[in-house]
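Each structure below is given as structure tokens.
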Structure P
Amino acid sequence: MLDGYRRSFGPAYEYVVQIIRDQLKLNPSGRPAKSTNSLVEKLKRESIRLTQVQDIAGCRVVVADVSEQDRVVASLMSAYPGANLVDRREQPSYAYRAAHVVVEFSGKTVEIQVRTTFQHIWAEISEKYADIYGSEIKYGGGSEDIRRILERMSGAIAKYEGLEAKCEGWVKALGQLRELDKINKIQEMQEAMRGLRKDIAEILNLEISRLEAEKGEKG
């Protein structure tokens, strides 16, 4: 019965994904149904009813930055009237940050995760820590040291993305001016942000490689 219930979300998932592809011109990744084991674990962990689970079916869109994330979320809310936005950027869930748009179709809900590149890399790092040290790491349990590392990473990404969004606003404001010195400042600002973004990406990807190696050694 549980397996049949899971599979009943397939049509809603296909509808949501098709709208994203056709109207938003994006190519989401996802799954039409959460695995039985994952579903049972979630029900035990959160002590909720099966009908309260909003992410049995779900898909994900990864975008470059917060500004693009805001634009995609706005487009999704417009494409799916009545959708519910769960914004985990200002109030992270165990340091996890993203924007979730929950859509209902024919009585079934589908969760659309919208993540920035850095939010997505952080989530991948969290998954790899969970593979090595236990899935409770993702839900406030497990090693305090590991949780602290993930929280610091998440906080650093949040600060950078906040600064990046502010800089984009400054660039737009300065872009209305024609003075050469203002143009030079805009270019310097953009170059500095590109350099910082590259450095952060390199650090995060190195951590992913390290964790993959560690998992291989333990596996």
Structure Q
Amino acid sequence: MSDLRRLLDLYQVAGTARDRLTELCRTSDQRGWWDAYGDTLSADLSTFYALENDAESERFYGQILVPGILQTRQYAEEVVRAGLLAAPPGEVARRVEARLTRQRLLDQEHPLRLNIVLDEGALRRQVGGPDVMAAQIAHLVEMGQRQNISVQILPFNRGAHMGMTGSFALLRFPGPPTSYVAYLENLTDELFIENEAEAFHYQLAFDRLSELALGPEESAILAAQIAREFI
């Protein structure tokens, strides 16, 4: 730890970055649940899970899919299988188990606070067929009734908006000062945005998307209506 402090002083690292690096050093010998899936998770995804584990809240905008932290097993299996061009035996099952294990963050004594805004298309895209979608939407509505989880639907009739460029997650870490990390995922890579000004842009974007979306109660009604269309 003393070596780290000297390096931080040498490179004039201060504020939130210094606090986070110090905490990372302190807990470096502690293994997180994601380490058990090192054979199947990318380094960046493992990093995201580690950051999510330390965050006090998460805001997620989903353009196409329900986020992994709220996926049912059947829905997750279809998403993982579709995303792998060539999967060795057991790869799909291992990745699905990692997603389901991640969901424990929502059940612990001090659960992660989760705010979700989903484009209507994320509920209408048939992932796994009608039965899987009906069950997934029912699960989404049920989870949205928890005190630490808010789910909003952004209807098609809201027109164009800044979320059309893609999905993103925004993690908030306790301070002082409070800090944020934005996370974007694509087919071959993941991107972390820690720059304060850039992360703030994602905060504003999420605020605007939340304003455009239906409130939680109206969203639950629309989601239930869409689920009935699958039955």
Working back from 4.6 (distance in nm of label points 7 Å out along Cα→Cβ at positions 110 and 126, computed), options P, Q, answer is structure Q
One of P, Q was used to calculate distance in nm of label points 7 Å out along Cα→Cβ at positions 62 and 190, yielding 2.5; that structure is P
For which of the structures P, Q does the calculation of relative contact order in percent (Cα under 8 Å, 6 or more apart) return 24?
Q
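Of the structures labelled P, Q, one was used to calculate helix-only ellipticity at 222 nm (-39500 (n - 2.57) for each DSSP H run of 4 or more, over all residues; to 500), giving -20500. Name it.
Working through the options, I get structure P.
Where is percent of Cα pairs over 23 Å apart, for residues 46-149 alone largest, in which of P, Q? Intermediate values should be presented prior to the final figure.
Numbers: P: 33; Q: 27.
Largest calculated value belongs to P.
Here, each number is a calculation from the coordinates, and none is a lab measurement. Note that the coordinates shown come from a computational prediction; the quantities given were computed from them, not determined experimentally. Cβ atoms are built from the backbone, for glycine too; each structure is taken alone.
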